[in-house]
1. Here helix-only ellipticity at 222 nm (-39500 (n - 2.57) for each DSSP H run of 4 or more, over all residues; to 500) has been calculated and equals -9500, so which of 1, 2 was it run on?
2. Upon calculation of relative contact order in percent (Cα under 8 Å, 6 or more apart) from the atomic coordinates, which of the structures 1, 2 produces 25?
3. Among the shown structures 1, 2, from which was the value 13.6 of mean count of other Cβ atoms within 10 Å over residues 39-46 calculated?
4. Taking 3.6 as the value of distance in nm of label points 7 Å out along Cα→Cβ at positions 95 and 127 derived from one of the structures shown (1, 2), identify that structure.
5. On distance in nm of label points 7 Å out along Cα→Cβ at positions 63 and 79, which of the structures labelled 1, 2 is highest?
6. Name the one structure among 1, 2 that FRET efficiency 1/(1 + (r/R0)^6) of positions 15 and 87 (r between Cβ atoms, R0 = 25 Å, to 0.05) of 0.80 was derived from.
7. Please state which of the structures 1, 2 yields 1.01 when Cα Rg over 2.2 N^0.38 Å is computed from it.
8. Comparing FRET efficiency 1/(1 + (r/R0)^6) of positions 103 and 167 (r between Cβ atoms, R0 = 30 Å, to 0.05) across structures 1, 2, which is largest?
Structure 1
Amino acid sequence: MKFCDDNFKNSKIILNSLNEYKKILINENENMNLIGKSTVQDFDQRHLLDCIQIIKYLPNKQKSHMDIGTGAGLPGIILSILGFKNLHLVEKSPKKSIFLENCKLRLGLDYTVHNKSILDISGLSIDYITARAYAPVEKIIYSTKKVIHKKTKFILLKGKSYLSELKLINQKKYFWNAYNSITSNESKVIVVGVR
């Protein structure tokens, strides 16, 4: 019975943290553009659920993860709330980086914020790279070349232009799979790996 109690307790802690994060984000969104104002009403579906769905493609919470162009922490902060360790959030906007640091303190989370361009980061060996509404796939692969290795996987949340983006990546060097998004018929979760 203890196992069930622990699971329930953990689920409750996660839900409380997600709700607190949502409050902080919506409140701060009044002062800075973290998410589109039109998406606030549908926050749970458009942002929380959209980000949570990628954990299916991230099998090991202990591996190194990097969320590039994390902005409001979507999906970086959500991954941290869900228990992912060794997490790096890359955001070159100083204001948004301060927001990420504040969330870390207020929610008692554990991640590293890199307030710089992904092109200026090196010396890390990252297992999983996530990005949501950041850049075309080819640019994401190119810009992370100093932090990836042969087994790195990219988990990318993409809209309807995903196919035209995937046509531009080198098929001899990279393989990819596209999975249906649970939040939008027009969106996909793209998993890219090195051949």
Structure 2
Amino acid sequence: MNKRDIPNLISIIRIIMVIPIAFCLWNQNYLTALILFLVGGLSDGLDGFLARRYHWETKLGVILDPMGDKLMMLTAYLLLGWYELLPFWLVALVIGRDLIIVIGTLLYRRLIGEAKLKPLFISKLNTAVQIGLVLLVMLSQVININSLITDSFIWIVTVTTLLSGYAYINEWGRRSWRILKGKEDN
């Protein structure tokens, strides 16, 4: 292993961490789940920083990093929804948005070619507030937090999830249209 592999190793560890996070959430051990989820979130920032700062980006990292993020988020949203700490409709919305993006990416690759779109700002914001909501909900199971704060975060996640989903559909649709019309290179 060389230094270039460090970001991928961090991503792999984050993927493995999904198992104890799920176990803790399933057993309603919210403090441990909170700590593990926070460590996982920080590791996401660290692997991205290292990859960009030292130019250690790899094709494998492009797959592992978002896979780790999505597995952590999917696990947390599903289990927090299972225990009715998050509304079912929000869990469905968050998962639905991700499914639309995955299906859109696959269709784009199949019909147009390699998808060379960078994450949009609204998507990064959406990810941040989704993570924040998970942390807040777990923290609210450890200490008393005013439900108005949690409810506000739920609505912020709702809005950013809808805006992010729309932004991706709009961006990919416009880009696909321009490529198919011959006005832009893929």
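1. Checking each candidate, the match is 1.
2. Considering all the candidates, the number was obtained from 2.
3. This value belongs to structure 1.
4. Answer by label: 1.
5. Greatest value across 1, 2: structure 2.
6. Only structure 1 yields this read-out.
7. 1
8. 2
Quick note: the coordinates plus some simple rules give every number you see, no bench work behind them. Since the model is a prediction, treat every value here as computed from it, not as a measurement. Cβ atoms are built from the backbone, for glycine too; each structure is taken alone.
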